[in-house]
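Novice: See the structures that follow.
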Structure 1
């Protein structure tokens, strides 16, 4: 039996953006109890709860939501690891969100921002206040009183990518590691979350991630650890000692360029190269850091076929909020706002009958129903610049065959098929196609994909 995350289809929510939360946290740094959320013009957690019916309708079985830690601005400058960002709501309200997700068969994964903190995190504030006498000097990388930071501190420090609002934690410090491990224990015990996406996992200390894996297996055996890794050999992170998965940026790039350049060879090469771990990787078309897929594609007619591939290729597919009906958005050199827009749950419900949303709904239904998409083996059947076909086979022997066409013209294809004779059913259209002497022949419409169920009666 496969793990829950291997079987899942994720919905990615950036809550600060989708709820229209203030850009900067209006609450001062608290030593006192959290201020009531009612001072904000909306009720963000109620909105997030209102998204759950949409998730169910679209056949999503897990949600990745983040960042949610109390922060000063964009969410990745953490103030307090044990407090839900008060621009979103209270801890009790978030616990109710997780509970309602679970009641509806939806797992919940949050962002774990452990590479750095914000400048208002208690340990960094203590260094600013007490200088060299602070007991937290060893909590951060590169603390030196021989130079001043560009923000006027009496000391210098290492900041993530030179962003001085994000001082880097020293993850080799035992106190820091124990603190963060206690944070994970807290989130599991208080909220019953199902996993953590490790922000900036490509630069996290490897030993720290090994310790997180041991902790996860101890506290919640099916807890999922997924890391944000852009470049590198993914197997360095995804293995039995460290993480269960990482973000598959390689597929992210190759899947849209395969359509923009009419070059399925790039995509197929990526799948083959990652064959050993590809079924474990978190696959996506866009996210809170990347331009919307509808903006990246040269031809919007490719949207349906590209989602067909996302759902049927090896990996754990994820859809970024709003992209299920094709919204556009491009980042600028100075602003990510277009990638993280305000969207009301009512707008999402209105779009459920749109052509793209309906297509993704059906793909989600197929993924929930058919075991070959739950980590099944991959076999390439056809590869040209403009057509691509592959077979997925589950441990129980069931099979799905996917064929894709990125051409503006229809394509007549003949593919080897495990069925010797008879008919096979295409799951997106409901049509049946003949198989003769072990070959399946059909005409694939322009800019489209088919998913065939092999071994099932077409009646």
Structure 2
């Protein structure tokens, strides 16, 4: 497949890395020659320097025979115009645009998104994606990462194992035998900064970060087995009243179970805007770093604090201060993935990486064939892939034990009809089944071959 990616920033680079690794023909377009050079030097991609929205630049990038265009520059306007040019001049069949501004989004998700008016097939909103990720973190407070699969019937949980975890030093094979009715599988383990798919004989150790794929009904039981308490979030403090903070507060207000939320926002105009838009949420104007203001927001009695300002370092420092003041759980928005290793030493419970959520969302739409969902894990080290099994697939009609999955691939669950089944060696994969696979980045091309989505993109 031939893909043009406009914007060679973090998002564009990660998308290019994924697609080039899967042997697609990728061209990156950016105004910044250094970013284009970095991409062409480190990835198997072509680069074009210039304005993404200019027809001559797109022509140079090979727009005449491109299958897809992804517009992920820093400018919403450039992204929209680029998609329009891609359609009107080059007739590119599939166009994805990243749009940040709320004013556009309200219109885009409404009438403006009419195909006859605006040439965008898929709109990706980082703020909406991040707000959704934040709500998922709040819903599963014992996890550092979480994502829904199979239409909400299954969940991927990221758990940090403590010294008092009851199943430490137990081989995973034995865990399956001990809890035979538990519909949950440990699909990934991070140990000393190395992520891997575990073997049945592997044991779990203290300080391991594990990824568990579980049936939604078994989430609480899985958390208990791995030594995590489940607690309902009733009091939440949000630091940062911009688009993300406002979206989270609105969602909390819309819930049937009462959640008391407070927002702290430094900018007076933004604080007033948030106060006007919300009904039950208390909005405080001031600096989230101010301990007196945090105490005024009752941070010591809060179940969780969500720090979503536009500055990573502020987010980390406020989260640390909130934890020291007695807050039970801290979640920080962190744009820079190199700061992720600091979370554990700083005692921050969970973080949200907007770029990772945006990349996952774009990948979900790129793999348009039978792949229904893709979630990028860590720094694009692995993926959780949900896909429908085709009758032509090498998986179809075979038992799980007879399928030659690569070493870095594990089956998380199989959806037959509306029932999520735990994968066992004698489970048969039938056409139409939906399978969830954990795959290390290097094994994704082989997974796609097994699923045979490469011939079924459009």
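Bear in mind that the values in this text are calculations on the coordinates, not laboratory data. Nothing here was measured: the structure is a model prediction, and the numbers come from that model. Cβ atoms are built from the backbone, for glycine too; each structure is taken alone.
Novice: Which structure, out of 1, 2, was mean count of other Cβ atoms within 10 Å over residues 166-173 calculated from, if the result is 20.2?
Specialist: Computing mean count of other Cβ atoms within 10 Å over residues 166-173 on every structure in 1, 2 gives 20.2 only for 1.
Novice: Something else: One of 1, 2 was used to compute distance in nm of label points 7 Å out along Cα→Cβ at positions 46 and 414, and the result was 4.3. Which label is that?
Specialist: 2
Novice: Name the one structure among 1, 2 that distance in nm of label points 7 Å out along Cα→Cβ at positions 54 and 318 of 4.0 was derived from.
Specialist: It traces back to 2.
Novice: I have 13.5 for mean count of other Cβ atoms within 10 Å over residues 126-133, calculated from one of the structures 1, 2. Which structure is it?
Specialist: Going label by label, the one that fits is 1.
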